[in-house]
Structure P
Amino acid sequence: MPDGRPSCPCVICHDYGDRDRLDNFQLRTIVHISQYGWSVVLVHPDGELPGWAYTIGLWHSHRSAELALFGGDVYEMEETLNALGRQTAEGDGPAEGERRDNVVRGRQAAFRMADVRWYDALFAGAVAFYRRPPLPILQVAWPNPEGLFPWQPGTDLAFRHSQPWLWLAPSQHSPGPWTRRVQALEG
């Protein structure tokens, strides 16, 4: 690469021969990334599955990990991911294992690398855009009002299940709505 950055396999950087067949979601994503540097996908709650949001385009524009946030109001999560996207664009993107204060609802956030076995079930838009995962995706985990993250003792079961633990393989994750989503695709 002339600029020394890793290559980007996305549909903007490479013609896979199907640009004339991209759907409205994919076309809108490309427009957002071209205008702003990234797009945020909102997945609304569905039955037992809480909502989530994730970015597409941070790798393309900044060679930084895409970000995913779970278990809150999707519009609030969109705002949080856009704020983190702006930090990334300014050269201050989050990293694996990092904790940052005042990220989600004025609370700290922890950043954990997602296992690629979750990608098809939870990040289909990013998979379609990049075509050749694995691309890095960081989960933005957030604590309860007492400052406890879902994996820490003292959190209630509903809060523990509102955010998947994507740094674990689905087979290592406790059974629930997140693993059922993966199993539905495999079945």
Structure Q
Amino acid sequence: MSYRIRPATLTDEPGIYEVYRAAARQGKGILRREDEVTHDYIRYGLENALRIGISLVAADDDGRILGDIHAWPSETRQLGHCLGNTTIAVNPAAQGRGVGRALFEGLIAAARATPKFRIIELFCREDNQRAIDLYQSLGFTFEGRLKGRVWQEHGPYLDDLVMALHLTKDA
């Protein structure tokens, strides 16, 4: 399976929606459940990332969206250098093929090419070791832990880990 990473557009919204629904259906990885993935939710993230942040998709040779990553900073000047709201989803059928890594590498490259961005921040559930390993391999470090932040319907409350990649040495 070949794919390419490219900037997202508003016309990608239906494909991104399908990726998030499939990822939510899988039941691990993204925080939202399938019924919480709505077109409004997808459009909100896409529009904000296109307006003030970064939004990328992985598309196969036929143009089908395999994965999405987007992030945008706070509109507060004091936090405008922190690229946050970082969200990634990869269609389960495309997982394990480097799509998530390629999306993150694209996000990091785009953030480095934007002088105002100095930090990429993200949250990750403590039980998502696959994601933690990926983030650490890309240079993200642990910044903190929000104890009991994530509710699970059938299980204990989980900690949310705060991770960041500092793009400049003085960040």
Structure R
Amino acid sequence: MLQGKKVCMRTVRESDLELIYRLMTDVSEKGMYWLLDIPAEPAFRRGFADKGFWSENFGRMLITDKEQAGKIVGEIIYFRNADYRAGYEVGYQVFRREDRGQGYMSEALALLSAFLFESKPIPRLQLTLVAGNEASRKVAEKCGYRYEGTLRKAAFLAGEYVDLEMFGLLREDCPPLRL
């Protein structure tokens, strides 16, 4: 469990599965920059049954509000996006519109980034976001991630190909985890 001032991040429990799946697949809450990917429920449940959404190459943590009795506000994941790349890619989402802009994700990304650097022998983390997603860009930059380039027409969103922006964070640029 990782704790900040505002958030508590924890791994997924079996009792969370129904709620998380509903929140992950509620397209009406996704917003205009979310690349719509709805996992099949059996595959989602198998992912939990196999390894609890936690392994060397993939991890999912829930982001909860410390002040609201552990209300689940979002999720943050890390994954190895290619065998030849050093480090991991990070992805995140706040599930409900009313919880966006409250500082949850900035704190969660800073905590997970520090945790990964302290627990894994990796030199870097990266994330990609849809070009124009200023809220997500602010989160990345606030946590020390630097813009590294644009992947032109790299994703399909709302009927058209869109650019993705890549951001990276090096081990030496990440503040240590404060426990």
Of the structures P, Q, R, report the one carrying the highest value of mean count of other Cβ atoms within 10 Å over residues 18-25. Q
Structures P, Q, R compared on mean projected area of the Cα convex hull in nm², for residues 50-105 alone: the greatest is R
Candidates P, Q, R; mean count of other Cβ atoms within 10 Å over residues 82-89 computed = 21.9; producing structure is Q
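Computed from the coordinates by the stated procedures, all read-outs in this text should not be read as laboratory data. What you see is a predicted model, and the numbers here were worked out from it, not measured in a lab. Cβ atoms are built from the backbone, for glycine too; each structure is taken alone.
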